[in-house]
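Just so it is clear, none of the values below were taken in a lab; they were calculated from the coordinates. All figures in this text were calculated on a predicted structure; none of them were measured in a lab. Cβ atoms are built from the backbone, for glycine too; each structure is taken alone.
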Structure 1
Amino acid sequence: MSPSDLFLLRQGLVDAGMKQEVAEKVAIAMEGAMALTLDQVLEKWSAKVEHDIAALRTELKHDIEVTRKDIEVTKRDMTIRLGLMLAGFAGLILSGMKMFML
């Protein structure tokens, strides 16, 4: 709370019928309670955010590892397909050469 907020709170309590000294003490006590409550809320949220970030990092590491494995499988499959295509092409050329040579 800013000093102006504290002043407005104290003035509101005085306007509601409290004595000036009592209103000032109540306003100071409320300011302390609000500051403590806000600190507790901020600590709770920061702990939750840190936990969520850690969980997200773990999940991302897992997803990256799965993606790497998928890429490796795809590379292997493409290599096999290319090799089969080259072998088939070589077979076609050899059979074509055999046909024309006879």
Structure 2
Amino acid sequence: MRRQSNWLWIILAIVAVVFFGDELLGLLGAVVGIILSIGITGLVLVAIAIAAFSLVLVIGGSIAFALVVAMFALAAVLFSWLWPYLLLLGIIYLLVRKRPKPV
């Protein structure tokens, strides 16, 4: 009985690959892509924080100040998608503000 069950699973797997091969490979590719993108992004974030921490310590700062700089670097990287919008809002503000009158 056990051998026939194995053959049944093998035949079922072959039929599933024949009928749903594209979908299965697409799902596998999506999962691998998400894992890689999150992993690489996380490694870059950690590398930037370590670089900021190390730079402050090499210059001669305290560990507390180095931690503050590393946290600021992480915050800046995490919200980096926001910087273009902030820059655009700053430019628009400079264009539409009321200019002070010279005395």
Structure 3
Amino acid sequence: MKDSEIDYVLVKEKLLSVLDRYKDVLDGETLDSVEHFIAHDEYEMAYEGLFIELMKIHFNPSDIDMNVYLKIGEILNLDKESIFDSEFWVHLTEYVKGVYNV
């Protein structure tokens, strides 16, 4: 998918929605970092950083529409290339399958 075909408004909206949902359980540094990445249109970094931290706090994927978020991750090409953790997509999908049985 080309960048011009990606609905970044939707991506931004969905990332902010999940961030808002978990703002009370994520630390300030995570909140600031994810908000910074979103403000600078670095959605891949925002997504990966956010979900790494969510897995650390053992979030329940069934609390959000995880299928939508997995699709967004694929749209952002995070299933092929990650930024912070070279095995990010494997970790995320295994986490979700283990908890949520997608």
Re Kirkwood radius over Cα pairs in Å: value 19.6 computed from one entry in 1, 2, 3; matching entry is structure 2
If distance in nm of label points 7 Å out along Cα→Cβ at positions 10 and 90 is calculated for 1, 2, 3, the one returning 3.0 is structure 3
Value -35000 of helix-only ellipticity at 222 nm (-39500 (n - 2.57) for each DSSP H run of 4 or more, over all residues; to 500) was derived from the coordinates of, among 1, 2, 3, structure 1
Taking distance in nm of label points 7 Å out along Cα→Cβ at positions 34 and 82 for each of 1, 2, 3, the highest value is that of structure 1
